[in-house]
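K.L.:
For reference, the structures are reproduced in the following blocks.
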Structure P
Amino acid sequence: MKTDKNRLIRSALFVPGSRPERFAKALASGADVVIVDFEDAVEEELKAQARDNLAAFLNEHPAACVVVRVNAADHHMHSDDVEFCGRHQGIAAVLLPKAESAQQVLVAAECKKPIWPLIESAAGLANLSEIAEVWAVQRLTFGALDLALDLGVRASSAAAYRVFDQVRYQLLINSTLHKLQKPLDTVFPNIADSEGLASFAQDARDLGFTGMLAIHPSQVAVINEVFTPSASEISWAKRVVEAASGAPGAFRLEGKMIDAPVIAEAERIVAFYGA
């Protein structure tokens, strides 16, 4: 259940489980994945109803496929959420909020679905390696706002961004070591700032992330564009792959030195975008 190299996620869009009228719209937004949220976006008194909403939607739309953010391990609804996810074929994975230990991941994995641990605390960061090592973990991500609260840093400050980049580094390292899918970057909270979102996504892309979380449908197109190579980049990758098929070792192409890492990256781009 570790790496599926053919599954690329650029945008993962949250939709509240308490707003079933938004489910179809979210799925039609262009997002690569829709995350139905049972946790932070749902009022306490509506959490059970959120499960019922999604059950009804999946029954009415058997081809639909979503990820579910269940309630955290210490919440009284957690076990019911996990059991619910295990019963529905249309749920592709479980986003586990406030993941802090391998044991929490193992409990969530009882639903027999891939687990996406959401790192949102110092404890989660401290135990990241053992969390990533669990057989059910498919990809990692983190929640900057909750993490900032736990660490006591100001989430919108330049200092916080220096901390978050260290978190991203740890996600990348552990994803590579444990052969996970590429991690997803955290949300960009300012819905109205599309330029800021594009810059934020470009930084994540350049750091090695291939996608990020989104909190509004208007963010999806910007995110997808940033995380999709340009036509010229795809064309260059195709030429590299074609030239490499008949070239031993390193070689020159259009004045540039091409070696194994360049070829591997070109092959990745062609595999995802070259059709």
Structure Q
Amino acid sequence: MSGTNHLAQADQAVREGRMDAAVKLYLEAADAGAPEARRKAGELMFAGGDEAAEAILREALAEGDVEAVDALSELLEVTGRPDAAVDLLIDRHRLGETRWALPIANLLADALDEPEAAERWYTSAIEAGDPDAPNDFAAFLQDFDRAAEAEALLRPAAEGGDEFAMANLGRLLLNGDAVDDGIAWLTRAVEAGQEDALIDLGDAELDAGRLDAAREHIRRALDAGIDGSRLLYAHLLDREGADTSEIEAAYRAAVEAGDVEVEE
């Protein structure tokens, strides 16, 4: 049977939830010459906690499947070897794969606590034109109280239509007490499709006493099932002077949904 046939059968097994069979078929497909099959087997094995996944992914990479880098670096990170993940990605970057600059920066910042090295890689990612780099670098800068630099990164991206940058710029401005501008950018983010910004927007409007707008956005967050929306709705009812029983019911719903942590 050809590698293509094995690959098609493996894909079907995945759709049917037969993961062990899919791994076997992917490996058979790889041995029969399907180039991406070994990586797919390794990814399934990794997801299933199979310790042999690393060897399979390394073999896929050695065979020239560069897409295996992503799963292999994630495996190294989650198994407590972020330094090895960074080394792997730096090696790939040296081969001209500039897309790894941002993952390198994030690993250095978050997993290895090497901010100076992280900043160099964030800069490299921005120079390479990675569209996610301004948001990630801005978040990094805010951790070091460098809000002005963060804003300088986010504002051009937001003005260029990046909905994530719009939301992040709005949050940054709110933290700096630029309430009107913060609400304006969060509103633009929501209008651009960034529903996660509804919570921050509704909360800011509630704090600013814009109750009609807050109600609209909190309701939308509730309808979308966004975490935190039930607690925010309870706050809204409290601010509006609703019946005590209605307010208490809303807070209970927030607790049941996990929006409020209850101390035991």
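Laboratory data are not the source of any read-out in this text; all were calculated from the coordinates shown. These figures come from a predicted structure and were not determined experimentally. Cβ atoms are built from the backbone, for glycine too; each structure is taken alone.
K.L.:
Output the label of whichever structure in P, Q has the greatest value of mean count of other Cβ atoms within 10 Å over residues 57-64.
P.N.:
Going through P, Q one by one, mean count of other Cβ atoms within 10 Å over residues 57-64 peaks for structure Q.
K.L.:
Here's another thing I want to ask about it. For structures P, Q, calculate relative contact order in percent (Cα under 8 Å, 6 or more apart) and state which one comes out highest.
P.N.:
The maximum falls on structure P.
K.L.:
Another question, then. From P, Q, which structure was Kirkwood radius over Cα pairs in Å = 21.7 calculated on?
P.N.:
For Kirkwood radius over Cα pairs in Å, the value 21.7 is produced by structure Q.
K.L.:
Which structure, out of P, Q, was helix-only ellipticity at 222 nm (-39500 (n - 2.57) for each DSSP H run of 4 or more, over all residues; to 500) derived from, given a value of -13500?
P.N.:
Of the options listed, only P reproduces it.
K.L.:
I have 21.8 for mean count of other Cβ atoms within 10 Å over residues 169-176, calculated from one of the structures P, Q. Which structure is it?
P.N.:
Only one of P, Q returns 21.8 for mean count of other Cβ atoms within 10 Å over residues 169-176, namely Q.
K.L.:
Of the structures labelled P, Q, one was used to calculate percent of Cα pairs over 20 Å apart, for residues 49-208 alone, giving 57. Name it. Don't skip to the end; give the middle numbers.
P.N.:
Details: P: 53; Q: 57.
Going through each structure in turn, the value belongs to Q.
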